[in-house]
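Where a number appears in this text, it was derived from the coordinates with a stated rule and is not lab data. What you are looking at is a predicted structure, and each value in this text was computed from that prediction instead of being measured. Cβ atoms are built from the backbone, for glycine too; each structure is taken alone.
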Structure I
C-alpha cells in the first residue's frame, strides 16, 4: 500500500511519522511506498484558531491531489490538531484517510484506560480529541493552564523545537493532570509533544497519539502488502 503523508504541520511531527514508518517497514523487511506533500503549519494554526474547517479541508484536499497523482492509496494528516476538519476533509478527499483520533480512541479502549489526561492545542483539549473520547473520562488543564499549554504547543509546533521554558511548563502540565485530576495516563494529543516527552523519565504513563496513529498506519499497510 502506498502511504501518502500530509507533512509540515509541523516539521518535527512529519519527521516523527516518517522515521517511525521507515523503521517499522525495515523491521518487517517489507518494501515501503510513501510520499510526503507539504503544507503550512502557520496556515493550519490560523484556521484552527478561527474555526475555518472548510478552508483547511480545501488546503488538505489540494495537497492530497498531489499525493494521489504520485500514486498514494491512503492519506494521513500528521497532526492531531489538523483533524479538526477531518469530517469536511473526508467529504472532499480523493483518497481514504487513516484517522488519528479514531485510532487513539480504539487503543485506549483496548488498554482499558478510562480517566485520560489530554495535552495539545486548545481545540483538542476542549473537545476531548474531537469528541472521540466521550465514552471515557477525559481531563484537561484548567483555566490559565489550558491557555498556556495551547500557546506553548503552537509555538513549539511552528518552530519545530521547544525552548527550555516551554519544555518545563509542558512537563509540569502533564504531571498536574495525574497528581491533581486523577488521570491514569497522559495523552500527548499534539503530535509535536514527542519533542518534549521523548526519552524523559516520568512517574506516570504517557501515551503518544502520534505513535498510536503510526502503528495503525503501519498495521494497515502491512496487512495489505
Structure II
C-alpha cells in the first residue's frame, strides 16, 4: 500500500493531452459511429475534442463558455457564462457578490464570448444539439464552473443525451456530475487532487491559435462536416 509521500512521487498519469485524449476516446467506445457531437471547451478542450471525435467518428465543435472570476482574484471562478446566456453561479457568488457586480462580470465576458465565436467558429452557430448525444469534453475538470454552464446550455438546447468526459477530475466532482448528466467518463480521480496539470507529464496552456489548429485540422480531415 502506498504511503502519501510515495503517492506524490508516482509518475504522472498521462504523457500529454494527446495521450490522455486517445485514452479517453477509447473509454467512450460505446458512442462510436452513433452520430454523436463532441463539444470541446477551449482552449485545452480543443485538443481533447479533436482526438475523441476522431476516434468516435463523431462531429466536433468548440463551445464558448467563459469563467467569471472574482473581482479581487480573477483566477478564482465564482461562476461561468455559456454562449447562449446560460449562467452558473457558485453558492459563494450569491452570498458575497452583489447583483450589480455579477452583471458587470457577465457583460465583460459577453464581449469575449462573441470574439471567440468569431475566432473559433467564424461566427457560425453551434451544430444542432436537439435529440442528439452530446459529449462535453475538456482536458481535465477543476472547479467545474465552465462545465456546469455548458451542461445548462446543452439542456436548454434539448440535447437527447448529455455525456461529460475528461481524463481527470476530483472524486467529488465525478459524483456531482453523475447527478447532473446521463453519463460521466472520467479516467482518473487522483488522491489529493489540486490541479489538472498534476495528471500530465507535459502540460502547457494552449493559445487561441493552437486551439484553432485542432478545429481546422478536424475540418480538413472531415470536409463533409458542417462548417
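Please state which of the structures I, II yields 2.6 when distance in nm of label points 7 Å out along Cα→Cβ at positions 41 and 209 is computed from it.
The value was obtained from structure II.
For which of I, II does helix-only ellipticity at 222 nm (-39500 (n - 2.57) for each DSSP H run of 4 or more, over all residues; to 500), calculated from the coordinates, equal -12500?
Clearly, the read-out refers to II.
Suppose mean count of other Cβ atoms within 10 Å over residues 161-168 works out to 24.5; of I, II, which structure was it derived from? Walk me through the numbers before you get to the answer.
Values: I: 14.5; II: 24.5.
Label of the originating structure: II.
Can you tell which of I, II yields 3.0 when mean projected area of the Cα convex hull in nm², for residues 57-104 alone is derived from it?
Working: I: 3.0; II: 4.4.
Going label by label, the one that fits is I.
Out of I, II, which has the highest value for mean count of other Cβ atoms within 10 Å over residues 73-80?
When mean count of other Cβ atoms within 10 Å over residues 73-80 is computed for each of I, II, structure I gives the biggest number.
Assuming 2.5 is distance in nm of label points 7 Å out along Cα→Cβ at positions 33 and 217 as calculated from a single structure, say which of I, II it is.
II
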